[in-house]
Structure 1
Amino acid sequence: MNARLVDEIVACLPQGRTCFNYYPERYAWLLLRHAVGEGATVGALKRSPFAGLLQKPRVKQWLARLGSDRIRPGDLIVTDGDAEQLAFTLTLSQWQGAQTTRNDANLVLQLNFDRGHDRRYQELVRPSSDGVGPFACSGHPICRTRNTLAWARLDIDLDAGEVLIEEIQNDWLRKTAWALENPARWPAQIGGQPADVLRYLRWVQARYRKIWAEAMLAATIWFVREELGLRRLFFHSPESGVLLKRLPSCRQPPRSIYTDLPRQFCFRETGNMPRFFARRQCRRARNAPLYELQLSGVPA
């Protein structure tokens, strides 16, 4: 997508930060709301790409309490608030050029830490006020006014109603994991006492390591459907990412992000391709299929 379209999308959406509350497996409820549509039977869901959601422990318990074979949209509202929620915020920015399928601009959705994290980070790490901080990377599409946990880069075709998820990534947890293993080589921006910094490093890994990718993809799907009003999403596979984004072999991302994560969210491998792919990209993608998710209700 071109940079002007990115700017237009950002200008049309609410300015400032958007709250996004999350707890483990909340994505199952978000996806079920789209799958159920105006109403669907459990049997229809079991025959759909969303069948795996019904095996989640929270969902199974909820279905047992529901006592009905038919699920209505209003039935799913009660699931919110079942667990402690992390109050993330979402912000938008732009990324251009490097590691994009069309060698053009991407819209960036940033998942920023909750305030509970930021208070503990300031109290224990005491980062210098110079630069972006010891666990962020200024060369990546992070928010400049909040501490960014993760981000997603999106290529969007509004006319076709399609979105390609180019990348989901974070630096913060990678850098804090490195700092745990290398206490003698901490960045100069860290001003806290060593014992306090170690407390923070262990805490941030325990609190966010398992949830960050799930929360980022859930926020992406929510944003695409609720803010952009689009229903068709594509996600790179490891092979398509290497071929179409021209990634060097030494810079390939964790394979699980582009295999386990999309499957967890009911994406399926597909021979379909975004309409904006050029002919040469379509030829290359035949040997490197993408994942696809349709955010529409299952047949009743």
Structure 2
Amino acid sequence: MAVTEEIRPNADALLHAAPPRRPANLGQILRWTLLFLGGIAMVMPIAYMISTSLKWPHEVYNLQLIPDEPHLENYTYVLEDGRFYGWFINSIVIAVVTTVSNVLFDSLVGYTLCKFRFPGRYIVFIAILSTLMIPTEMLVIPWYLMSQQLGWLDTYWGIMFPGLMTAFGTFLMKQFFETVPDDFIEAARIDGLNELQIWWTVAMPLVKPALAALAIFVFLGNWTAFIWPLIVTNSVEMYTLPVGLSSFGDEADVAWELIMTGAAISTIPTLVVFLIFQRYIIQGVVMAGLKG
């Protein structure tokens, strides 16, 4: 008891002696204000999309955020439309396959360019990066002619093949593989692992944040792709969600309330993918901060 009584006055003295919290300065207030305004600017389109999905057709062009007569009949109409499920499945298949392909092949090429020493590897790397400077619109015609000659029009393969590997993914993975110590690779070789085993069991677990970021980018890019699926598909059954949703309406009018309803539903898979992989990205940011 005597020891406790001696410690308590010292603790109280330390608490009273602690410096008072300094008020927020003008710079902090300005930063928080800008962040708040930026957050509103990012959330407003989503809020307006959900708001429009709850409106009647005559209310669509009324810019008020809260509808006068909110209802769920737009969601009922879209979900009861058999075409919507087909478009949803098409988008899921295309986005998942291209994501898996990019994660595997981009990481494999990035690992090869980073950890193997062979003549001309820098030339190969520069050639891959140079493709990033070519606008997608310039590649559409060669892609279409290739799809036509090979019989890929109006097929899953025709939609997917331009995005099965990307120069950006190769560059991203190569830069992350640079952080993997060469000693780990040499130790695995001494243990008798072949190169594919080293890539899969040693290098890949160390670049999970990059893999997560690449998966999110590729999935979102293919989930929201519009121009190429619109060009390469002919039948309504092969439409992806963005192309299919644009077909709601006719020449005289566009059913914006149905388009917004379908867009609101189509955001669910993107949120699921982000929630699955976000912890790996946060882990990568923390590790980068610790290394710095």
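Since every read-out is calculated from the coordinates, none of them should be taken as a lab result. Predicted, not measured: the structure shown is a model, and the values here were computed from it. Cβ atoms are built from the backbone, for glycine too; each structure is taken alone.
-10000 is what came out when helix-only ellipticity at 222 nm (-39500 (n - 2.57) for each DSSP H run of 4 or more, over all residues; to 500) was calculated for one structure; which of 1, 2 is it? Could you put the intermediate results ahead of the total?
Values: 1: -10000; 2: -22500.
The value was obtained from structure 1.
Comparing relative contact order in percent (Cα under 8 Å, 6 or more apart) across structures 1, 2, the highest value is found for 2.
Output the label of whichever structure in 1, 2 has the greatest value of mean projected area of the Cα convex hull in nm², for residues 42-201 alone. Before the final figure, lay out the partial values.
On the way: 1: 13.5; 2: 15.4.
Ranking 1, 2 on mean projected area of the Cα convex hull in nm², for residues 42-201 alone, first place is 2.
Given a value of 14.8 for mean count of other Cβ atoms within 10 Å over residues 186-193, calculated from one of 1, 2, which structure does it belong to? Answer for the origin of the read-out: 1. With distance in nm of label points 7 Å out along Cα→Cβ at positions 58 and 122 computed per structure, which member of 1, 2 shows the largest figure? By distance in nm of label points 7 Å out along Cα→Cβ at positions 58 and 122, the leading structure of 1, 2 is 2.
Between structures 1, 2, the greatest calculated value of distance in nm of label points 7 Å out along Cα→Cβ at positions 90 and 114 is seen in 2.
Here distance in nm of label points 7 Å out along Cα→Cβ at positions 34 and 154 was calculated and came to 5.3; which of the structures 1, 2 was it taken from? Matching structure: 2. Thinking of 1, 2, which structure, once Rg/Rh (Cα atoms, Kirkwood Rh) is computed, gives back 0.98? The read-out was computed on structure 1.
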